[in-house]
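*Asks:* Below you'll find a set of structures to go through.
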Structure 1
Amino acid sequence: MSALQLLLERATQERDRLAGELRRGEEVALREARQGDQLRNYRGEYLQRWSTQFGRGSTMEIVNCYQSFMQRLDEAVSQQQRQVEAAQRGVAAVRQALMQAEQRVASIRKLMERRRAETLRAQERRDQRQTDETAQQQVLRRARQGLSLQH
């Protein structure tokens, strides 16, 4: 196996690994986003339920519990948003690495193709030179034979 072929194989494996990592990262980012949506929806429903409850009147203890729970819920929503953003940053970084890996694979393939073309051209030149030499030798032989016949 040539050095370029080995290099291409390794670059292809790295590209494929990054493609898998990107798919997994996108799945994680999607799950995190969905969980964030669920938390925000729950927060909205909870807020609406308690707005109705407060309209009927509530004790201070219940109001304090509500405020405490809303604070924890807001913290959970914020934390989930940070996780979504982190997952999205990870996906962006892997996507960038994947693009670079794809460019590397394409560059190696192009280099291999150039080398093949150069090898083919060199072989064609050798073949042409051989053909020219053979033709020249035949001409010389015929010329010598012609001179030999005249003497």
Structure 2
Amino acid sequence: MAHDLKDSLLLPKTDFPMRAGLVQREPGRVAHWEKLGLHARIQANRAGRPAFVLHDGPPFTNGDVHIGTALNKTLKDIVNRYKSMRGFRTPYVPGWDCHGLPIEQKVSREIKEQNLTLTTAEMRARCNEFSESWITRQTAQFKRIGVLADW
């Protein structure tokens, strides 16, 4: 009887999988967008149109993206996409806050744990290396959450 009832329902059919499989599908989506040069293509399509420029307060480069930073970037991405769909050119070039106390504190902690004494120039070089490594990592994290930008 249950089988008969199921056949009597006019449920829509879809090609979408029953499970999203996000962990498996996400790397492919990111790679596909990069291969297409999606952000650049959207901007080229809007060439000559009025620009909407969203100025972004950059995150510190002293750790992984946290929920506040992810929310911030996601909301800005939503605004940029909305404006783009309304016909605006939305050049978005993210930046990072690569100086300041948070980075120095993290590097100083590492140096202290290793019992090292560094010159000012060596300390600056360490801070630069530390910062650049987090830029690379955060860029990958922002791409994973789907932020479209001129990376």
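Every number in this text was worked out from the coordinates using simple rules, so none of it is lab data. All values derive from a computational prediction rather than experimental measurement. Cβ atoms are built from the backbone, for glycine too; each structure is taken alone.
*Asks:* Compute relative contact order in percent (Cα under 8 Å, 6 or more apart) for each of 1, 2 and report the one that scores greatest.
*Replies:* 1
*Asks:* Something else now. Which of the displayed structures (1, 2) returns the greatest value of distance in nm of label points 7 Å out along Cα→Cβ at positions 85 and 117 on calculation?
*Replies:* With respect to distance in nm of label points 7 Å out along Cα→Cβ at positions 85 and 117, the highest-scoring structure among 1, 2 is 2.
*Asks:* Same structure, new question: Given a value of 2.8 for distance in nm of label points 7 Å out along Cα→Cβ at positions 29 and 61, calculated from one of 1, 2, which structure does it belong to?
*Replies:* Derived from 2, not from the others.
*Asks:* Follow-up. Which of 1, 2 yields 5.2 for distance in nm of label points 7 Å out along Cα→Cβ at positions 5 and 69, as computed?
*Replies:* The structure behind it is 2.
*Asks:* Still on this structure, I have one more. Out of 1, 2, which structure matches 4.8 when distance in nm of label points 7 Å out along Cα→Cβ at positions 77 and 109 is calculated?
*Replies:* Attributed to the structure labelled 1.
*Asks:* Tell me which structure, out of 1, 2, gives -36500 once helix-only ellipticity at 222 nm (-39500 (n - 2.57) for each DSSP H run of 4 or more, over all residues; to 500) is calculated.
*Replies:* 1
*Asks:* Could you figure out which one of 1, 2 the value 2.9 for distance in nm of label points 7 Å out along Cα→Cβ at positions 93 and 125 was computed from?
*Replies:* Considering all the candidates, the number was obtained from 2.
*Asks:* A value of 9.8 was computed for mean count of other Cβ atoms within 10 Å over residues 21-28; which of 1, 2 is the source structure?
*Replies:* 2
*Asks:* If Cα Rg over 2.2 N^0.38 Å computes to 1.51, which of 1, 2 did it come from?
*Replies:* Structure of origin is 2.
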